[in-house]
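Some structures are shown below for you to check.
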Structure I
Amino acid sequence: MDLTGIATLLTQDGWALLESLPQYDEATAMSLGEQLRRDGHPNDMVAAALTQSRLRSAARAKFGPFAEGMLFTPTGLEQATRLPVAARHAQRFAAADVKRVGDLGCGIGADSMALATLDREVVAVEKDEVTAALATVNLRHWPEAVVRHEDAMTTRIDDLDGAFLDPARREASGKRLLDPRTGNPPLSFVRELAGRLPAVGMKTAPGVPHHMVPDDTEAQWVSVDGDVVECGLWFGTVRREGVRRSALVLDSAGGGAELNDSSMADTVPAEVGKVGQFLYEPDGAVIRAGLVAAVANQLGGRLIDPTIAYVTADRIEHNPLAKVYAVDDVFGFQLKTLRTYLRDRGVGRITIKKRGTAVEPEQLRRQLRLAGPNEATIVLTRVAGRQSVIVVRPYKQN
């Protein structure tokens with residue numbers, strides 16, 4: 001998508017064409033395009049409209065119904081913050097009474113939209129000309145949001161009370177950058193900015209190691225529907241007092257749960273013991289935040305191994321921070337033993353979960369030569385230092 005393509009859609013005819021398109025279907029997109037051209041629509045307008053229809057369809061997972069009124073680029077959509085997560089970002093600035101926020105490197109404007117929805121004055125800064133144009137379109141409903149086509153690292157900040165940054169995290173080759181020190185802008189710039197503004201937040205990759213998180217920062221790992229999507233670094237008044245690490249677990253239905261280290265619960269060593277009646281799999285955000293021990297203590301459970309992020313207990317305790325499974329069997333891992341176990345139970349379909357083992361699930365699946373009408377779920381992991389199989393099933397409360 002280039003400026004010419006955007007310009008064709010921003011005409012009365014172009015926008016009407018885009019809004020008239022049916023829900024995008026890859027199987028019929030080519031024939032639809034041919035029909036639209038036969039109907040007299042210009043080639044560039046048809047191409048731009050179909051591209052946006054495809055991107056809007058993909059964007060529903062992040063933006064829900066808001067996607068239908070937005071414009072995207074593939075890269076902008078990929079990096080854009082999911083709307084429920086952007087709302088949590090905005091809530092931090094609102095709670096800290098930060099009135100004028102710079103969204104520095106705003107992309108297509110997702111975080112700016114969330115900030116403006118909470119009545120923050122927003123200065124959305126974007127270096128890429130096409131992306132800045134799309135952000136302007138996407139923010140058209142909020143007059144308190146303005147877009148600057150400028151570099152986030154050189155734009156003026158003397159008119160801001162706070163800033164949020166979502167640095168680019170890909171090299172020109174497309175390789176992902178996991179180290180926040182190598183993003184654009186880099187962590188060093190964000191830290192310097194935090195010395196000049198009272199409230200600064202930064203979105204970075206969820207794989208950021210703990211030792212890279214500055215001491216004066218709250219790091220919050222966020223998951224949505226079990227997928228860890230980011231680690232947010234928070235400085236100044238948008239950092240919560242006494243919190244260094246936290247995990248925020250959200251679902252697409254709007255629910256959420258949060259755990260942090262403010263109570264220092266994670267410093268209490270979790271008990272390690274035998275596998276009980278139930279196995280809990282902490283959410284990935286909890287694991288990334290290093291708060292597995294805190295979840296184990298919440299559940300009244302114990303670890304199955306000091307180095308493995310599975311918790312076990314002898315009673316059921318539903319917790320949004322962990323999935324729970326009923327345990328059917330536990331035994332040492334040997335291929336022949338596992339094959340016999342599954343064959344005797346007529347298992348033809350298997351779900352393989354793994355943690356702390358080098359076994360490759362697809363290779364194991366071939367080696368097992370499964371046949372039969374039944375299903376099973378197995379966990380390949382270490383139990384008290386021993387490579388083991390835990391046979392489980394998702395627990396459903398009556």
Structure II
Amino acid sequence: MSAPESPPTGTSRWRMVGPGIVVAVTGVGAGDLVATLVAGARYGYALLWAAVIGCILKIALAEATGRYHLATGSTMLEGWRSLGRWTSWYFGIYILLWGFVYGGTAMSATALPLAALFPDVLPFWAWGAMSGIAGAVFVLFNRYAMFEAVMKIFIALMFITVVSLAFLVAPDLGAALSGLVPSLPDGSAIYTLGLIGGVGGTITLAAYGYWVNAKGWRGPAWIPMMRLDNRVAYIATGIFVVAMLIVGAELLHSAHIALSGGDRGLLDLADVLRQRFGGPVATMFLFGFFATTFSSILGVWHGVSLLFADFVRNLRGGADAGLAHDLETTAPFRFYLFWLTFPPMLLLLLGQPFALIIAYGAFGAFFMPFLAITLIWLLNSSRTPREWRSGWLSNALLGAAALLFLILCADQVRSLL
């Protein structure tokens with residue numbers, strides 16, 4: 001899909017919305033569904049405000065990433081490289097370790113609804129392996145335009161499923177509105193911070209600028225279009241997350257129903273829906289569960305592979321400057337697709353030991369402070385044209401995100417020790 005030479009105006013802008021939807025649908029995975037569902041189950045509507053703040057912070061992070069790409073003509077990896085060689089060491093080690101653990105986690109999460117929908121057809125590990133291979137093949141043989149179109153289909157399926165469930169359980173609107181007033185139930189402080197930090201993406205937020213460029217948006221003139229795209233996507237994400245919290249509050253909190261830990265909690269919800277509303281509703285939810293997990297596979301397989309390809313390009317000193325906007329065709333892109341797909345299948349065969357699941361959470365905690373702090377650095381320095389540097393609101397939101405993720409990172413380290 002080629003973008004027009006100049007940004008559209010008026011209502012025609014809405015037809016161009018896309019990269020924001022891609023980053024949002026990628027970022028909302030099974031873990032976000034479980035965290036939001038459990039928040040509703042444990043605390044009712046009391047933490048609704050935290051989910052909303054989480055979406056606002058992700059809007060700020062994604063906007064900053066897209067603005068850096070468009071205002072400077074540089075990529076995030078080029079920006080990080082300008083801050084010193086330490087960023088290459090940090091990011092290079094991180095992306096290899098994270099990719100191995102995430103690959104197994106994502107394939108396992110996608111296997112759960114497939115195994116529940118089609119029992120006795122394939123073993124669990126085979127569903128996971130097929131999901132990873134299908135994602136890799138799709139990304140390998142399709143360019144961004146087709147990728148974005150398919151991701152829009154998945155977000156529509158996710159949105160319809162979860163919002164329909166929220167209406168079905170008949171929310172208490174008065175209680176929901178009261179949940180927009182910040183409060184902290186006893187023992188919920190760290191859990192609340194995790195809910196704020198977990199809504200809508202981790203490393204994939206750094207890929208937003210690459211997807212903006214792949215869409216054909218280049219130069220500062222596209223920044224207003226990018227901002228509209230980003231806000232629309234995360235408002236949709238906010239509605240999605242609020243709907244999931246409503247399901248937890250109305251269906252589980254009032255009935256004192258507890259869920260299993262991890263992604264398997266979503267299978268418990270399917271059982272509750274089957275008992276309450278019948279088999280068709282449970283089946284609809286499982287398809288929405290699959291759309292959530294498989295869209296995350298597609299988004300990570302594409303977006304993080306772009307990041308890795310640009311990482312390698314920058315290790316070579318940016319010699320392949322002409323490839324900065326054509327990274328999908330490079331050997332490092334294909335290598336990282338392989339890295340995400342095949343080595344992590346060992347984790348499927350091992351049943352994903354608990355220690356590896358903990359490691360995935362730790363890796364996620366270590367990236368977000370790095371992203372937030374380096375964005376503040378890049379967007380308040382001479383690396384960014386003065387007119388597009390961060391104002392007080394952007395700096396306040398990025399600073400809040402950096403502080404939040406540093407606290408979560410410290411808590412993650414504390415729990416490991």
If P(r) over Cα pairs in 5 Å bins from 0, in percent, for residues 88-255 alone is computed and equals 2, 9, 18, 22, 22, 17, 8, 2, 0, the structure in I, II | I
If relative contact order in percent (Cα under 8 Å, 6 or more apart) is computed and equals 36, the structure in I, II | II
Please state which of the structures I, II yields 0.94 when Cα Rg over 2.2 N^0.38 Å is computed from it.
-> II
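Taking Cα Rg over 2.2 N^0.38 Å, for residues 16-79 alone from the coordinates of each of I, II, which one would give 1.43?
Working: I: 1.11; II: 1.43.
Attributed to the structure labelled II.
For helix-only ellipticity at 222 nm (-39500 (n - 2.57) for each DSSP H run of 4 or more, over all residues; to 500), the calculated result is -9000, so let me know which of I, II that is. Walk me through the numbers on the way to the answer.
Working: I: -9000; II: -24000.
Source structure: I.
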Candidates I, II; distance in nm of label points 7 Å out along Cα→Cβ at positions 72 and 136 computed = 2.2; producing structure is I
For which of I, II does FRET efficiency 1/(1 + (r/R0)^6) of positions 288 and 336 (r between Cβ atoms, R0 = 35 Å, to 0.05), calculated from the coordinates, equal 0.80?
-> II
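Taken together, the values in this text are just the output of simple stated rules run on the coordinates, not laboratory data. A quick note: this is a predicted structure, and the numbers were derived from the prediction, not measured. Cβ atoms are built from the backbone, for glycine too; each structure is taken alone.
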